[in-house]
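Structures given as C-alpha cells follow.
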Structure P
Amino acid sequence: MTIALLYVLMDKSSTERIVAGLRSWMLTAPPGSQLPPNRALMAEYGASPVTVQKAMRQLSTLGLVEARPGVGTFVRAVRLARPVDYGWQTAALGSPQARLSLLSSTQRTISPDAIGLHSGYPSRDLLPERLVRAAIARVSRTDAAMTRSPAAGLPELRSWFANELAETAPAGASPPSARDTLITSGSQSGLSSIFRAVVGVGQPLLIESPTYWGAIVAAEQAGVALVPIPTGPDGPDPDEVARAFAQTGARAFYAQPTFANPTGAQWSSEISRAVLETVRRFGAFLIEDDWAHDLSINSEPRPIAAYDDGHVIYLRSLTKSVSPSLRIAAVIARGPARERILADRAAESMYVSGLLQASALDVVTQPAWRSHLRGFQQQLRARRDLLVTSLRENAPGAHIDRLPVGGLNLWVRLPEGTDVGRIVADCELRGLIIAPGTEWFPAEPSGPFIRLNYSSENPERFPAAARILGEALDASR
C-alpha cells in the first residue's frame, strides 16, 4: 500500500468517526443546538482541520446541520407542523412522458470523499481553464455583454462550426455554410428541438441501443416512439436499419457514429456509407450526434455529415472540451429541416446568450486551443489505460469487449446474472459511485453493464476504485 493511499484511508476513517459520533450526539440534542467548535473536535478525534471540515460538509449534505457564518454550526431545526400533502398533483399531472422521471445517475452530486466514476463530464484539470477565464474577461468588455444575439446565433461562431465540418469533407462535396448552421445552448436542447421539429409527436424514431441516455429522455419528452436498433463496436447492421425503416415508416435515425456514449465505439467507414445510402433510399434523415468530436484517442473523427447532401442533421457540442459552463453546440441542417428546427428553438428560448457564444468562439480561435486539445487527448489516453489496467488487476470479473477509441467512458460488461443495481449500491456503500448501464438502453438491456468515466478526478484512485468493484463482484457471488 502506498503512503498516499494510506493517508487517504486514514483521513476517510477519521471523517467517518466524526460523522458517526456527531450523529449519535444529535439524537439527544434539541434542534438548534450548537455543535462543538472545530478545535474541540480536532482534539477529541485527533483529526486535522481538513478532516473536520469534510465531516461538517457530509452532515450538511445530509441536511442534519446548518452553518451560520461567524457564529458556528447548529443542529437543523425539525419542522413539527403537518407536512403538506401533494397527492393531488398525481392526478393533475398524469403519467410522466419520459421513462426516466428522476435525474440520471450521471447528474448526482456526491460526498467529497467518494470516488466518482459516474459523471458525464471530464474533470476540471483537463479543461482549458485559463483560456476560458481570459475569454470571458475579454468578452465582458464588448457589446456581447449587453446586446441580443441573432436567433440563429452569432455569424462568426456559425461560420467556425461550418468550416470545421467542411474541413473533413472529401473533394467534390458541397460543404455546409454558416447559413446551414444554428447555435443552441448545448446539445441537449438541440436534440429536443430536432425530435420535435423533424420527427414529431407519436412518430417512430430509430435509435441505437445502447445509446446516450439524454437522447432517450429528450425523445420521450417529445412524445416520440423509439425503435431500438442493436449496435456493436463497428456500428449497427445496415440491413437491420433498412428493415426498421421499411417496417415502421420512420423518418429519422438517431445515432452516434463517432466515439459513442457509452461504448466509445466508432462506426467503420463501410457501415457509415451503407447507413447513409439506406437513409437516402428511404427519403429519411440521419441525426448524427458528434458530441465527442474533440475527444479522440486512437482514431480521428469521421463525420458522416461531411459526405451529405441534405439527409444528415449534424449536432456538435463544445461542452465537454471547453467548459460545462459554456453550454454551446451547433446544429447543421439544410433545407426546410433547418427552418423547422430554428422555429422550434426560437419558440423555446428565443436565442442563446451572446456572451456565452462569443466566449466559446474566443476560446476555440486562440492559437493555444489546438495545443490544449493535443494535451487533452493524451491525458484521456493515459487515464483510459490506467483504469483498464486497474480493472484487469483488481476486478477480473469486469470485462471490456473493445477498448474505446475516443470519448470519456469505459463500457463494462459484468458476469451474466449479475444484479447491476445491487453492485451499484454495494459500491456506493464502499465509497465508489458508478453508473448502471440500464440508463443507456431504450428497451430491455442486452446484458449487465456499468459505465465508468475515465476522465474523472483523481486518477490515482483508479486502482482503489477497481478493488472496490472487484470486492462487490466477489460479494455478489
Structure Q
Amino acid sequence: MFVSVFDMFKVGVGPSSSHTMGPMVAAGRFLDALRASPFSASGLRATLYGSLAFTGVGHASDRAVTLGFAGFAPDRYDQDKAEAALAEIAETGRVTPAGLPPLAFDPQTDLVFHYGDPLPGHANGLVLAATDAQGDVILQETYYSVGGGFVMTAEELAGDQKGDDGPPVPFPFKSAAEMLDMCVRADTSIAGLKRANELSRIGPGTLRIGLDRIWQVMDDCIARGLVAEGTLPGGLGVKRRAKGIHDALLAEHGLNITPPHTINDWMSVYAMAVNEENAAGGKVVTAPTNGAAGVVPAVIRYWLDHVPAAAPSKVGDFLLTAASIGGLIKHNASISGAECGCQAEVGSASAMAAAGLCAVMGGTPEQVENAAEIALEHHLGMTCDPVKGLVQVPCIERNGLGAIKAVSAASLSLRGDGTHLVPLDACIETLRQTGADMSAKYKETSLGGLAVNVPNC
C-alpha cells in the first residue's frame, strides 16, 4: 500500500476537497476519456448524487463540475480566469476544453442535483455523460469523490483499488503495527520509511522541492488569512475573525498581561486563517482534506514560531510523518466526511499533526504512533453537519480545536515511553465502524445537527 505524500497533501482550491476539487478532477478525467473515444460529442451532462447533491451548492460543486468541463484543474486553478470562464459559459451555454470541439453545456439545465438515494459506491457520486447532436448519450461514466480530492470510477472502486499500481516500494506498510515493526528492523524513523518509499518513485531533488512547495503554499495561506477581512461568501454572514484575533495577540505580545493558555489562541488563529481562506474559495493544501486543511499547517507554524529549537529544515520530516498516518487512515477507514463524518476529516488531520509534531520534537516511532492515536481517539464520533452546506460553521473553529488537540496529544505522548493501551490500528478501525453506523444526516448532508438547529440557516 503506497499513498504518496503528494497525494495526501495536494495544492487545490476551496471550499471542499471532496465536493469542489473531486468533481473538478472527475470532469477533467471525463474529458480525457472523451478525447480518447471514437465518438463525436456535441454536449455534456452531469448528475450529482448523495452528499454532492445535498450540500453541493454550498460546497460549489456545480461550479467545480462546470469549470472541470471547461478544462480547469485544482492544482493550476486561477480564480480570475475561472470567473471569466463561468461568465462566458453562462452567456453562451457551452464549454471549450482543449482538444475537443465546443460542447453544449448549460449549468442551469445540464447539471442536475439528485436529492434521492445516493449511488451505491459512496456518498459522493456523480454521473457524467456526453451526448451527440440528437441528444443521445454516447459516453457515460460514474465517478466517486472519496475524500481529499481523490476520485475513482465505479470500476476502480469496485476493484478496491485503494493503493496504486506503481512499482513496489521498500516499506509497504498497511497498518501501524507493520509500520512500527519496519522502523525497528530498518533502524529508522517513520519519516525515514516514508522518505525511502517516495525516493523509490522520484528523485531526491523532486521530493525536496515538492515538500518545500507544500509548506510554502500552506504558510502563504496562513499569511493571507491573517490579513484578510470581510464576510465569507454563501449567505450565512460569517465574518472573518482571524485578522482581529491575530492583531490582538500581536498587541498583547510581550506585555506580560496574558495568561499562559493564550498560546491556544495562537494555534487556533493559524488554523482559522487557513479555513477562512478555504471558505472563501482560496488556494489551500488538502491536509488531508480542505475542510480540515488548517490543522497541520497551524501546528507546523506553532512549532516554528513558539517552540524553542524548532528547525525549518525538519518541516519535510513533519510532512512525511503526517502523510504516513494519513495514508493508514485513508487505506483502512476513510478521510471523507460524507462517508464517516468529521472524525474522518478533522480527526485524521489532528492525528497527522500530532504525529508530525511528536516526530520533529524527538519522539520515537512508538511515541509518534501514540500521539496519533491519542488525537484520533478523542475525535471519534464527531459528526459532519455544516450549517447551510457551507464549510464555515462549525468547520473553521473546529480546525483550531483540532490543532490544540494535536499539540496536547504530542505532548502527552512525549511524556511517556510509547507504551499505551489502545493501538492506532484499533482506533482507525473504530473510526471506520463508527462511520458505518453513523446516520447519513450527520455525514455532510446538512440534514441534522447544527445544520438544522441554527436559526436562519
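Values in this text are rule-based calculations from the coordinates and carry no lab data. Keep in mind that this is a model prediction, so the values were computed, not measured. Cβ atoms are built from the backbone, for glycine too; each structure is taken alone.
Structures P, Q were shown, and distance in nm of label points 7 Å out along Cα→Cβ at positions 119 and 319 at 3.1 was computed from Q. Sorting P, Q by mean count of other Cβ atoms within 10 Å over residues 151-158 from high to low puts P first, with the largest value. Hey, FRET efficiency 1/(1 + (r/R0)^6) of positions 31 and 303 (r between Cβ atoms, R0 = 35 Å, to 0.05) derived from one of P, Q reads 0.25; which structure? Considering all the candidates, the number was obtained from Q. Just checking, which of P, Q has the largest value of distance in nm of label points 7 Å out along Cα→Cβ at positions 55 and 399? Once distance in nm of label points 7 Å out along Cα→Cβ at positions 55 and 399 is tallied for P, Q, the winner is P. Each of P, Q could give Cα Rg over 2.2 N^0.38 Å, but the derived value 1.08 comes from P.
When mean count of other Cβ atoms within 10 Å over residues 143-150 is computed across structures P, Q, the figure 12.9 traces back to P.
To which of P, Q does the computed value -12500 (helix-only ellipticity at 222 nm (-39500 (n - 2.57) for each DSSP H run of 4 or more, over all residues; to 500)) belong? Structure P accounts for this read-out. In terms of FRET efficiency 1/(1 + (r/R0)^6) of positions 167 and 247 (r between Cβ atoms, R0 = 41 Å, to 0.05), the structure with the greatest value among P, Q is P.
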